[in-house]
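Peer 1: Presented below are the structures under discussion, each in the form of structure tokens.
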Structure I
Amino acid sequence: MAEREIIAAVGAGRMGRGMAVAFAYAGHPVHLIDAKPRTPEDAARLAQEAGAEIRATLGMMAGFGLLEETEIDEMAARVRYFSNDALETALAGVRVIFEGVPETMEAKTDAFARVCAVAAADAIIASTTSTILSNDLQPLVSHPERFLNAHWLNPAFLVPLVELSPGDATAPQTTAALKELLERIGKVPVICAASPGYIVPRIQILAMNEAARMVEEGVASAEDIDKATKYGFGFRFAVLGLLEFIDWGGGDILYYASRYMAGATGADRFKAPDIIEANMAEGRTGLRDGQGFLDYEGMDVAAYQRGRLDAFASMLRHLDKMPVKG
């Protein structure tokens, strides 16, 4: 097996440790680097704490059947901890660096300045910010063409998705290289513009606020809203993507439902975007037209639908919610 490249994680908190587990599991040596100056005693304490958490996480994964207990020592040994004052040593020869310091411009500015002072000029530098746009961080990095954002979802060692958001100055080969690396370790990277909320946070903030609003309005109990989310909303969207689901039922259904909801509630947030009406006008309502947000031309639609319904049945078995036979 070819030797895998070293991955550096600058910031030894939850995200850094989660990424360390993900890459160590996939066979990569990882340099987990503390981003804060500390006394030798505090640095040693943090190293012990990080090491213990990484071993505990690997142990938990073994309990899930994702690895053997006998593999824990080897995987944990792939992660080396470096204190803040050993940054130059930690980044020597490293070509992929993830930044995971607190979500403030002050912390990011300091981290990138220190990283860029000692890292190789061609090393990929990726922030893991969930709030700051890549275009706002890019000027903090020397050779900005090697910078982009890589938004992992917690827990990073389990959730497959990583949202890659290049900045305006990011070289296409930088994005392609990081995407290929993430795919090699089993992640599912997607690429999105430098836009507030990226993809998942932007969608989920609307859904979470609407759930909270329904509790506030007395529409249903928190327990029933969560049941509806798990066994209806989440159940369907674990199999079908949101845009795929629009095509599945028909964009016209969403259009008319949105008009009704906007009128009934008086809330503009329920109005459909212009693209829904444009798709209707152009005869792109989804599966029945062969075109929607996705392209179904030449597809065996019946086989596609059977496949998706089979996935729903698998979800029922997974959730132990199979229909009751009489």
Structure II
Amino acid sequence: MAVYTQVCDEALATFLDEYDLGTPRAFKGIAEGVENSNYYLETDQGRFILTLFERRADPKDLPYFIDLKRHLSTRNYPCPAPVAGRDGHALRQLQGRPAVIVSFLDGLSPRRPNTSQCRSLGEGLARMHLALADFEKTRANSLGPASWPGLWKGRAATADDLQEGLAELIENDLSAIAAAKPQSFEIPRGTIHADLFPDNAFFLGDEFTGAIDFYFACTDALAYDIAVCLNSWAFEDGKEYNFSKGSALIAGYESVRRLETRERDALPALCRGAALRFFLTRLVDWTDTPADALVRPKNPLDYAARLSFHRKDVSAADYGA
């Protein structure tokens, strides 16, 4: 979450006139994250999140995201539910941006996830995959391998400025993953979150209580979702892989849904690909984020360090599978 577009009082009042949400009591920007503009909204009827879609959000994809969260809500999976206006529509416009209000989800995002939280997160991820098994809509992964050369184009010098020799390593990663063709792996596919970082998961103590920010959700390999989570939950300070956390996350997942042998075999390539995807998008954000945005771009070098681990001759067992 973040804030790029500032919402003035007059625009908010006009926007809320289209809802039956009562009188506003509090409204403030949320600085975490890097993608869309998000605000905490409290009225005399409850607490909500207002999202304005920015940059990478394709307007034609927004009904998919809204229907996905509605689907999860009907399956009693904990996630923010879209709130419809008086006309029955959840998706609207605010200050020239597509916008939606969703319900507020209780819980806290862990700053430094512990092993128990990693296991609970794995369980929650598997339950999400099962809840979405009958979700009929599909969406291609817009940040899959086909997009990576375009994200990288023209940024080699920036990478070398961050770390000497990094551009050559990234070129090698792109070549290796293109040769592996992870998008063609014959492994189970379905609807995935694709961005379930710790700041997109809520907990009460060590218990997973829900997921937010589904705006990269897509149709892809279920194991790719695990790879994204291993990268974002099981590395210490962006450098060392914590085997105990990775093993707990995978064990939690498999307590709900068992991985196939082919998924285990694909895990190293998927983890390397996931790390490269987030390195590249962070590199773009590092240079392209507006100076006046209420957001701090995340350091791409955190994922350069992860890539160093994935480049080794690793197997699924090295990740804890």
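Peer 1: Given a value of 12.8 for mean count of other Cβ atoms within 10 Å over residues 19-26, point me to the structure among I, II it was derived from.
Peer 2: The correct label is II.
Peer 1: Now a separate question. Assign the value 2.6, calculated as distance in nm of label points 7 Å out along Cα→Cβ at positions 59 and 155, to the correct structure from I, II.
Peer 2: The structure behind it is II.
Peer 1: Quick check for you: by percent of Cα pairs over 25 Å apart, which of I, II is greatest?
Peer 2: Structure I comes out on top.
Peer 1: Out of I, II, which structure matches 2.1 when distance in nm of label points 7 Å out along Cα→Cβ at positions 35 and 307 is calculated?
Peer 2: The correct label is II.
Peer 1: The value -14500 for helix-only ellipticity at 222 nm (-39500 (n - 2.57) for each DSSP H run of 4 or more, over all residues; to 500) was derived from one model only; which of I, II is it?
Peer 2: Source structure: I.
Peer 1: If FRET efficiency 1/(1 + (r/R0)^6) of positions 91 and 123 (r between Cβ atoms, R0 = 25 Å, to 0.05) comes out at 0.20 when worked out from the coordinates, which of I, II was used?
Peer 2: II
Peer 1: If distance in nm of label points 7 Å out along Cα→Cβ at positions 11 and 283 comes out at 3.3 when worked out from the coordinates, which of I, II was used?
Peer 2: The structure behind it is II.
Peer 1: Can you rank I, II by relative contact order in percent (Cα under 8 Å, 6 or more apart) and just name the one with the largest value?
Peer 2: II
We did not get these values from a lab; they are worked out from the coordinates using the rules stated. The structure presented is a predicted model; accordingly, all values stated were derived computationally and were not measured. Cβ atoms are built from the backbone, for glycine too; each structure is taken alone.
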